[in-house]
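Visitor: Multiple structures are listed underneath, in C-alpha cells.
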Structure I
Amino acid sequence: MKDLYDVQQLLKSFGIFVYVGKRMWDIELIALELDHLHDSQVIDDQTFVTAKMILAREHRKEEQREKRK
C-alpha cells in the first residue's frame, strides 16, 4: 500500500465502501473502519500499521490544504 486509494481498495475487498463527500471525513471514517477490522482480527498488524500511517499522512495533507483556504 502506498496511498489512500490503496487503503480504500483494502476496505473494498471486505465490502466496505466509504464516501461521505468531504475528503477529511472520508479519511477519518476509513480509520474507524480499519480499527474495527483490526479489532476483529480480520487484518494483520503490519497491514493495519501501514494503512494507519498512510491515513495519518493524508490527514495531515488535508489539514494543510484546509488551512490555506
Structure II
Amino acid sequence: MADLDTLRAEAKRLNAKATQAKMDLHDLSEELPTNWERILDVAQAAHDAHAALMTARERLADAQAS
C-alpha cells in the first residue's frame, strides 16, 4: 500500500507541475510577440511536464490494477 501511496503522491506532484507549465505557456502566448524567444523553452518544459505526468498516471493505474 505504501507504494500505491507513493505513486499517488508523485502523480499529484507532477500534476501540479504540469498545470503550472500549462499556465506558463498560456501566459507566454498572451504576451506575444513579447518574449517570443522563449516559446521553444516554455513549450518544451510543458511537454516534458505532461509526459512525466502521463507516465506517472500509467504507473499508478498499473499498480492499482495489480
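Visitor: Match the computed value 12.0, 40 of Rg and Dmax of the Cα atoms in Å to one of the structures I, II, and report its label.
Guide: This value belongs to structure I.
Visitor: Could you figure out which one of I, II the value 2.8 for distance in nm of label points 7 Å out along Cα→Cβ at positions 7 and 23 was computed from?
Guide: It traces back to II.
Visitor: If helix-only ellipticity at 222 nm (-39500 (n - 2.57) for each DSSP H run of 4 or more, over all residues; to 500) is calculated from each of I, II, which structure is the one that comes out at -24000?
Guide: This value belongs to structure I.
Visitor: Follow-up. Can you say which of I, II returns 52 when relative contact order in percent (Cα under 8 Å, 6 or more apart) is computed?
Guide: II
Only the coordinates and a few stated rules stand behind these numbers; no lab work does. The structure displayed is predicted, hence computed values, not measured ones. Cβ atoms are built from the backbone, for glycine too; each structure is taken alone.
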